[in-house]
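Listed after this line are the structures, all set down as structure tokens.
Just so you know, all these numbers are worked out from the coordinates, no wet-lab data involved. Since we're looking at a predicted model, the values are computed, not measured.
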Structure 1
Amino acid sequence: MEQERIRQLAKLLAAGARARDAQAESMMDGGVAAAPAPAGQTLDVVEQALSTPPDDVDETQWRAAREQLLTHAHNGLVKLQRGDLQLDADEGCAMEAVIISDGSRPSFLLCDGEIDPKDPSIETWAGNIAAAQALGIAKLAAAVGRIQPKNGHASRYVGTGTLIDRDAGLILTNYHVIEQAQQNYGVAMTRNGDRLSVDGWLEIDFVGESCSLRTHRFRIVEVALPQGYGSTFHGIDAAVARIEPLPDSPALPDPVPLLSADAAYATGAISSLALIGFPARPSLQDGKDVDWSFVMRVLFGNRFGVKRLAPGQFTLPLGSHALDQGRRAIGHDATTFGGASGSLLMSWLDDRTPSFALHFGGATGVSNYALSFAAERNALSAIGARF
């Protein structure tokens, strides 16, 4: 794996160790922010987090996957502890799994909008989670839905959308999520200028939680595109879709309380952020001897495509990526996989939990990227977003 990716993984591991231990690690040469905790300490945390197999996986396979993770993680952590960034492919992939399972950058399952207080990764984030719950994070989570074709489910969907206007029935998502609905599932749409009429079946389910059989579905009937729209870095990767109730649809939830185009959120002037979405099965880099996608699926019980909350921090200002010629994308390090596209970045510890950017892509251990509302307020306002 490339050294910059390993360098970023080392930073995340060090951040997780500092959160567990008040004494910061000493700085290392060569630009690695801080050494991770000793391998044994980090592995103790991982072993505790992965002490019991999920109910719906084969225990023999789970134990084999866990052993592979711990073995390669130990080797990689020992190297990082001495400042060696020359990790092999399996060691690097193990580091990606560790930062999720040791609490450095977890991805919490939600049930009725709440995080399980017994989640093994909660300790590092307990204070922040308590504060967010007091601010009503569960109510905000209810406004987040999974965008999917007809008869969609946790393994058949395209991304995430969030209700931003209940009266008008408007949700905000990525343009590329709408594009993938057409390309991957053949959802027919008719273009009329900057609007798409959805002739086929596309819907959003505002439940989509691993603990629930309930659905809360609305049909997506029209999509408004901003001037200059495009996928990822190739335009404004946003769309506002209008939804209508189905015969069995309950009342819409409350929308997210605030979209903010405050410039401070595009400069990193926040202590912590989070997003709520529907991450799919991760696509990890190939290892030499290990199928790491299989390891991740077994270790995490195949619980993908369901509603999760992922905390993290701001990492990069506007224009940091070489492809961001429009200077509209910021970076963050919350854990996201495909399917989280369309999730809103929230300043989840602020009083009104403002949402300030729209996640559209990235890679674990390097950076994730989101469309900054401060950079594209006018374009988004023109299609129905209110700031």
Structure 2
Amino acid sequence: MNKTKIFTLLATATMLSSPAIAEDNYDIGGMVRANYVYVDYDDASQDKLGDMKFEVAAISFNGEKDDFGVSMEYRLRADFDAIKHGFAYYSPNESTTIRAGIAKVPFGNIGYISNSYWLSLQYYVGFEDDYDAGFSVQYDGDGYRTDVAFFKGAENSASLTNRFAADLYTGNINGTEYTAEESNQVNLRQSFFVDTFGIKSTIGASVEYGQMYDNATGNNDNRYAYAVHYDGTMDAWNVQAQYLKYQFDTATSDQNAVAMSVCGGAYEIASEASAVTVNVSRKLTSAWGDLKIYNDFNVLMPEQDDFDNSYQNVTGISVANGPLFAWFDFIVGKNMLWSSRSNHVGLQDAFGDWDKKVNINLGYYF
């Protein structure tokens, strides 16, 4: 971890939290998290009854003055550090917000399409909680929201793995050299808010088109994606569902796969696939804090005949009590990156087993 960067961030936070600046509605926050994991398909993990390590620390800054504002979050792990987001915004009226910088990609369900620490399968192919470099416009009307965005590229170099959102990767994986990076991406998302029969629903659809610049040939290839999504709440119950279809048309390397990177790792995914996520959760109140019990089911179905489906199911409970937040997750995976022995998403299954792991994430937020 870069100690100079940590010192700079802390010094900046101290300076910005001075009373003179705080009067203009600025806020400094952050978090520190530790993670325990037990993996049933790893002998060392079984012998040690799992491992517990420092996971991440973060500092966030949000400021607003008149119609303008800024938002930033920088995260530091033991093995790398990277920006999560950082953008300026302008709100000319109560309905419109314009953001520029490393901003969230408006694709899929507003917020998350997951309840667990592990996120959804769609995160690992680049379609949940993604942040890129560009600008977006959000318009909130009467019962609907429209998001339009253009992103010039990913938030970090395509040759790096130190990122917190999954993007195309350029480098060698399993003997295959991948040379395509994200470029010139357009997003459109339309969401409608409906309240009927005691059910508050958000119903929407998203489309994405972008180019892939081939660093080896200088050519621009194309990529497409669309999704339909639903998020409904009735009393303490919540149901989320999302269908995703994506396609990377690349003439680079293996036509059937592209390379991605996130959280310090690089891996391959099927270049064309559809995915389904269905989540059910219920909130409870207890002496321990606010609880949420959930089950998040995910499947990715590649279009290639010689590839196999990837599955991820997470059953868990989250606990929030003041500044403390914890996830307790039981993860079952098959042919799925980091949920099983397979180090890819949607390629050929070399193992054929359902693998299991227990993950506990403990965080302090300020």
Structure 3
Amino acid sequence: MLRLSRAVCSMPTRAFASTAVAAAGSGGDKLPGFVHKVVDEDVPQDGEMVEMNLFEAVNAAMDVALDTDETACVFGEDVAFGGVFRCSMNLMEKYGKDRVFSTPLSEQGIAGFAIGMAAMGSTAIAEIQFADYIFPAFDQIVNEAAKYRYRSGGMFDVGGLTIRSPYGAVGHGGLYHSQSPEAYFSHTPGLKVVIPRSPQQAKGLLLSAIRDPNPVLVFEPKALYRAANEPVPVEDYEIPLGKAQVLKEGSDVTVVGYGAQIYVLEQAILMAEKELGISCELIDLRSILPWDKDTVIDSVNKTGRAVISHEAPKTSGFAAEVSSTIQEACFLNLESPIQRVCGWDTPFPLIFEPVYVPDKHRVFEGIKAAIEF
């Protein structure tokens, strides 16, 4: 099966799977730094745990959803054989081809079919194979799914709709396999947008998304699929949408991010605290629509400084929304201009991907600018 018209190179999808798996990391390692040591109060800690990486946690969440909801179906390109990142592996064998199945290479068709299923009362869990390919489905998601309840006066909805998609830098994905399109959808009332950073989050947030009474997009950082393992509860659990997590408390500057960028921010914070002798607070948004304004505002009112970072381009990226909200709510307490450390305003490059994605050095300079203003 080929993406002759869209892929960077004409490569069979199954062949690309091995490339994608390699790019997403080898797995088995523990996460570095302090972030992985933070206990998430929204995750059960007293039951049976199993070591999982992020893609296995996604698989576990869909397994639970299919097991507990007989109307739930999982579908998308190559989903039946397990997907290019193996997120749906073994689900077709367990639940049958009527509930877990592959679709044609048509993102617009996948989204339209999912909306129709949800409108009829089923739980539709659709996969867009790469977030870069979500744009053919943009009209279906933004003009149909997001507005279904509103335009029917509350008579109908597609709350059973969840769309999952791998997103973000992968090392060599270029402009068709490494984009971060989350801001396009965070501008759309009627949708929810979620981005996990860890296996525990992936399972809990995805289950919340599947059961939320609104259509939800879950963007999964593909670079983290096999980046590391952590203990994940075997039991069924949910992490509330729209609730941020403070990963580290601090007094001098608030650093905000989500997804894979959290680990870049972590390393930048370690550099800043060592070289500048400061105390940094780190916040993982987890959801960007809705997003936890109160947690960020309270933090910036305390520290007086803010640095926001994501992989997507700076202009009109989600950091701009966070920045304007901070400016409106914290103006009298700000000690320096808000810093945004983001991707450059260019198409996502191939060979220059390492210098496109904000690294710890660029984030460190952002923290330094906020402190030394």
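Please compute Kirkwood radius over Cα pairs in Å, for residues 75-122 alone for structures 1, 2, 3 and give me the label with the greatest value. Max of Kirkwood radius over Cα pairs in Å, for residues 75-122 alone: 2. To test your reading of the models, identify which of 1, 2, 3 gives -10000 for helix-only ellipticity at 222 nm (-39500 (n - 2.57) for each DSSP H run of 4 or more, over all residues; to 500) when calculated. Derived from 3, not from the others.
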